[in-house]
Structure P
Amino acid sequence: MQKFPMTASGVQRLEEELRQLKSVERPAIIAAIAEARSHGDLSENAEYHAARERQSFIEGRIAELEEVIGAVEVIDPSQLSGDTIKFGAHVDLLDEETEQEASYQIVGVHEADIKAAKLSISSPLAKSLIGKKKGDTVSVPAPGGDRSYEILGIRYG
């Protein structure tokens, strides 16, 4: 079975989503299906079909979350150290073309959120950063051509 590296906060978010789906969404959709059934002929009942479709989505997401949570390997970035970039690192970068600075944390695939500056370990940028040190420059393939970034800093925790 494949293990998924993830931070404790990432696992906590997935477990919360799973609780929400099981304790709130699932009972609500069951009630909606029962209500739609009470309206008679199911073959022409749009509410019933929409509720069944929603139920299918919820059950699929529950199964997916249970599988992922069961295969998680929790890694605590605060217990890591060193001068090379690895999973859990907070990395400060300088885009050498635009001179813009950015900071990202390298996290698991299932907890990545670019808006929250959480970069998936499987992304091209993260893959190019792994094993590098402060002061190194990395080149990352991008749709508009390769981008170069200078590593300004690395922190854990």
Structure Q
Amino acid sequence: MLESLVTSKTRIKLLLKFFSHRNSGYLRALAKEFEESTNSVRVELNRLTEAGLLVSEDEGKTKVYMANEKHPFFEEIKGMVSKFLGLDELMEKIVKRMGNVEKAIITGDYARGIDSGTIQVTLIGKDLDEEYLRFLMDKTHEKLKRKVQVELLDSDPGDLNGILVYGN
């Protein structure tokens, strides 16, 4: 879906990076992460900044980019990116049918804005339906062509890094 609207692979990577969660990055690190030339990343950063979708600030000699949360289409683009990644539907199903889910946190590559093909999720709660979880993981792989890895925890360790998609 997103590929038909946005033809630049680098632009798609940047949109995934900045609109899948609150993330920031600078030119050289983004180029290295995406395995792209600094020039192609610079061109797309400039285009997205000129369109108002990204904002930048100087940190010393480095320009750091992030999504412009004040842009009128911020929520819509974030929603499109979420749908592209398949996370919205996956999280809705997990929370509705898994039992007493206190928190759902996306960790790993997707939490860093990288579409690696593996979605890592940590679920925190008691008496969660592991049989339904296995079924859901298989269906997600069939439908989204992405592997799902889930870690189940009884309580919140408090030091998980990722995107909180359900809970407080």
Structure R
Amino acid sequence: MTEAAGRCYEDFEVGMILRHPIGRTVSEVDNTWFTLLTNNSNPIHFDKHYAAQTEFGQPLMNSTFTLALVVGLSVSDISRNAVNLGWTDIELPAPVFAGDTIYAQSEVLSARESKSRPHMGIVEVRTTGFTSDGTVVIRYRRSVMVYKRGHAPVVPVPTPAP
């Protein structure tokens, strides 16, 4: 057994900028599956004829997919050892289209010990998602409750049979 990978509460400092290491190119299939999975019936996500008549001229990636993707890109740095408390101030300043590659970074806004759970702390970050040319496509604030070092669940590491 080994302690979980990822940051613990003590690893966060107010003002630190975390550039999340993985980007992700999004596809038409991602958009179709996510839209179907969530029962989103807005045709701007799946009807090319409809979307061609809008100012965008093509289908938009589902905005909740964009949120889920950017949260996912940040997990290794922010919430691998955490529980989500919430998101606020979600903004979508530019659209995302199939073929865009999305990257993300987060800034630590605050960190404090939990009053109700002494083995955890509460960290608030502002995360920004952007395309490969730097266009910001999403911004939000997120609060997570993070385990302190020595309290994170352990990850079982199996050993191979002889």
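Since every read-out is calculated from the coordinates, none of them should be taken as a lab result. Small disclaimer: the values here were computed from a predicted structure and weren't measured.
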For relative contact order in percent (Cα under 8 Å, 6 or more apart), structure among P, Q, R ranking highest is R
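I have -13500 for helix-only ellipticity at 222 nm (-39500 (n - 2.57) for each DSSP H run of 4 or more, over all residues; to 500), calculated from one of the structures P, Q, R. Which structure is it? List each step's numbers first, then the result.
Values: P: -11500; Q: -13500; R: -5500.
The read-out was computed on structure Q.
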Thinking only about Rg/Rh (Cα atoms, Kirkwood Rh), which of P, Q, R has the largest value? P
